Structure P
Amino acid sequence: MAIERDKLRITFLNNNDIYSKILKDRYVPFIAHYGSKRFQYPTTEQMSSFSVQHHTWTTGDRFWKLASSYYDDPAAWWVIGWFNQKPTEAHVQTGNLIMIPGPLEVVYQFLGI
């Protein structure tokens, strides 16, 4: 079971007095801002607890497709992006070697989720 990255967001409410007129004019009580949880990258020693599979990036590959193939859950796409330090597919080029960490439960445990 994958944990969706969006559920890990931190929410900040902006109800600061400087915005009170803008919020009032728009009939909005507050503005919600979302931050992203920051994960530490594993050390070499910590990586030994993962089994890593390798995949060569080809035309048409997407993180969600890889997550679906390797984890049976496309919602875990962000784990592959995080582990490879490539936040989006735009950061990957054809021929790049992509590492798929597993098992997913061990990765989640390492991340504290």
Structure Q
Amino acid sequence: MNIHLREHIVRIQIIEITGRLEAWSVGDLRKTINQLTEANHYHFVVDLQQIEFMDSAGMSALVALLKRARQGGGDVVLVKPLKSEAYRILTLTRFDQVFQMSDTVEEAIGCF
């Protein structure tokens, strides 16, 4: 008889964003994404619960994160914004169909 045992640990990075995710502030997020993916982190929960506003530059950064995560064998789960206006942007642009979304960080972590 042969027994093979493997331990699989998924390191999940939780990125919490508050306030406005827009062209003026997205550079910090892009820098963080670059640092994390260069350090071989590919599983992300992006907590958008406290987002007030998001423009196309912010959305572009999230798409770039998703692309890099999936290229590394990982994924991205978004935590839904609490403000209906911010969530509506995600549904109008069909982000809710591209990204896996959850209501809480704990639920998002469970997706991995």
Structure R
Amino acid sequence: MNWRLQDIPVFEKKETEIPAKVYNTIRLGKIRLKKNFRLEPDGLRSLDLILEDDAWIVVDRDLNDLPVMAWTDFQVRGRDNLHLPIQCKLLYYHQHAEKIQTMVLDFAYHKIEELLKEQ
């Protein structure tokens, strides 16, 4: 999916950070559960969150998985701590995407945490 991000024009790009507990929980879930995830955030009809190693992408499944927003370029190389936020790039492909970014990250954190507890 990440390759498709380069084919779609970006509405806005900015530097941001992901809280350490969110990033660490999602990475741990991907490692322990040995898979990429496609989640359906509550209350966001037709939007899915795809969690890959190098990008977390919100797509509109009704529009052939057209990206809405994506977190990319996670700055984790040489990381020697687990408590500091992770720097990354946030790409908006829709003018109102920023309104859902916090909700999407919160949902992903809680969903992966729940799946890890079930393991």
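Observations, loosely collected:
- Origin of the derived value 27, 16, 11 (semi-axes √(5λ) of the Cα gyration tensor in Å; candidates P, Q, R): Q
- Among P, Q, R, which structure scores highest (criterion: distance in nm of label points 7 Å out along Cα→Cβ at positions 29 and 61): P
- Which entry (P, Q, R) yields the derived value -12000 for helix-only ellipticity at 222 nm (-39500 (n - 2.57) for each DSSP H run of 4 or more, over all residues; to 500): Q
- Across the set P, Q, R, distance in nm of label points 7 Å out along Cα→Cβ at positions 21 and 77 reaches its highest value in structure P.
Values in this text are rule-based calculations from the coordinates and carry no lab data. None of these values were measured; they are calculated from a predicted model. Cβ atoms are built from the backbone, for glycine too; each structure is taken alone.
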